[in-house]
Structure 1
Amino acid sequence: MRPSPMQGLGAFAIYPIPEGMRMIEYAGERLTPEQADLRYPDVDDVHHTMLFAIDESVVVDASVDGNAARFINHSCNPNCDAVIDGGRIWIETLRDI
């Protein structure tokens, strides 16, 4: 982790990572969408960006029991993507990093 011009802190590679590698699970508390809406009614709340929907009934809130994956920031030229597999969210590389 280090300062990022995008969102305060960001995750950065410190060694080469090959394309197609599953790097980390996006972890956090599992909520229903209704629970997430009650917890964060303001869509501009900074924690709102920590929510990740697995499907229509499960949302992961990385601000509670999350891990380093929550510091991976959005990019218009992404080098990784989220893959949902078996009800879990994985961050996987799209190209060599």
Structure 2
Amino acid sequence: YFGLQESQVPLIVIQTNDGQKYLKPNLDADQIAPWVKEYKEGKVPPFRKSEPIPEENNEPVKVVVADSLQDMVFNSGKNVLLELPNRVLPIC
């Protein structure tokens, strides 16, 4: 459901009423209280399932992943056409 890996266990996950997810993977018991404090202070970014940002992305057609979406699409200062392929529809 969260797209987590077994290698991230033990972990803690907070899911808010609006669907945002916050997680801390590979934690020790003594890290729980400080992490929850940081979460309450708004210092923990929400979790987004994303492929890594490509190291090379210099072609005319760019690869956008969840972690690069804000910068490459919404904050680019350019008109951007974003194509989202859908594996369910054969035309995509």
Structure 3
Amino acid sequence: MPLKNPRAKGSRVEREVRKIFESAGFEVVRSAGSLGKGDLHVSALGSVQVKARKRFGIYNLFEGADALIIKADGKEPLILLPLKKFLGVWHGR
């Protein structure tokens, strides 16, 4: 079975995420050659880095929760939640 092109997969997922944001009323610009500054620029939010993998172990940490907050020593806490849930919160739903 041939290996899939990871760059093509990344672009496909970026387009998928872009469509979700645009359908929620955000303006989105794809950053060509982002150099670590984000794959997309989303109005009212800023730069967004999109990562696609077959598996992310972090999904196991949700364990039925609606959101996950993670914090590394010396770093600011991060909140992770499903994109559609985030959009609902953003729009007050």
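Among candidates 1, 2, 3, the computation of FRET efficiency 1/(1 + (r/R0)^6) of positions 8 and 80 (r between Cβ atoms, R0 = 30 Å, to 0.05) that gave 0.95 used structure 1. Here distance in nm of label points 7 Å out along Cα→Cβ at positions 32 and 56 was derived from just one of the structures 1, 2, 3, and that gives 1.4; the source is 1.
The value 40, 32, 24 for Cα extents along the principal axes in Å was derived from one model only; which of 1, 2, 3 is it? Considering all the candidates, the number was obtained from 1.
Values quoted throughout were computed directly from the atomic coordinates according to the rules given, and no laboratory measurement underlies them. This structure is a prediction, so every number in the text was calculated from the model and none was measured. Cβ atoms are built from the backbone, for glycine too; each structure is taken alone.
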